[in-house]
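Read through the structures below before going on.
Values in this text are rule-based calculations from the coordinates and carry no lab data. Note that this is a predicted model, so its numbers are computed, not measured. Cβ atoms are built from the backbone, for glycine too; each structure is taken alone.
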Structure I
Amino acid sequence: NLLPLIIVIFIASSALAFYHVGVERHIFEATYACTNKLQPVTNIEELRKQLEDNPRPSCADPEFSFLSISFAGWNLLLSVFMGFISIMGMRKCKKNYQEVSQKINL
């Protein structure tokens, strides 16, 4: 059954989204992982110039929001919701399995 794995994935997604929302809201400190996309380079001087000209974006500043909620916020809401739905689905499957097992044993 894949439902337990799906639940773990949604819990992990929720945790990561929670952290990202916390960084955006200045609850947590951002990591050094926020990077800019660089163009292909052929030598070290081009790379150095690109790194100097392209400062790292701040993870604390969302690029876009929809209905005043950043994409990290939407990710958090949807991951929690889908995790909840998955847990409810697993409980329903378990209940149905137990009912069928009891009927077979009769």
Structure II
Amino acid sequence: MIALILNAYRLLKAIVRSWDDPHFRGGLLLCVLILLSGTLFYSSVEGWHWVDALYFSATTLSTVGFGDLSPATKIGKVFTVIYIFVGVGVFIAMFIQFAKALLRDPE
């Protein structure tokens, strides 16, 4: 439990330290916008509750994909394919920014 708390502290410290970097802020904002766009799309097109839509968006982009939810409409399936290709790339880029922030020497 202590290791979890220490790692969370290190992550928050790295985020605060990297906040001045425009690439970091832009990547974080882009990740939030991608999650929100998926949530809005799935809740409106598939008729899912916003919590289910957010859950599906997050599990899809994190490549976990439990399989308990899946789009039923054709447009939902097409959107999901595009969403995965765009979203996974953006999330990987953001995780690289997180890793750089964690490995950067404290100033």
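One of I, II was used to compute Cα extents along the principal axes in Å, and the answer was 79, 34, 22. Which one was it? Matching structure: I. Hey, helix-only ellipticity at 222 nm (-39500 (n - 2.57) for each DSSP H run of 4 or more, over all residues; to 500) derived from one of I, II reads -22000; which structure? Answer for the origin of the read-out: I.
Here the criterion is relative contact order in percent (Cα under 8 Å, 6 or more apart), and among I, II the highest value is seen for I. Looking across I, II, the calculation of FRET efficiency 1/(1 + (r/R0)^6) of positions 53 and 69 (r between Cβ atoms, R0 = 30 Å, to 0.05) that yields 1.00 traces back to II.
Hey, distance in nm of label points 7 Å out along Cα→Cβ at positions 29 and 77 derived from one of I, II reads 3.1; which structure? Source structure: I.
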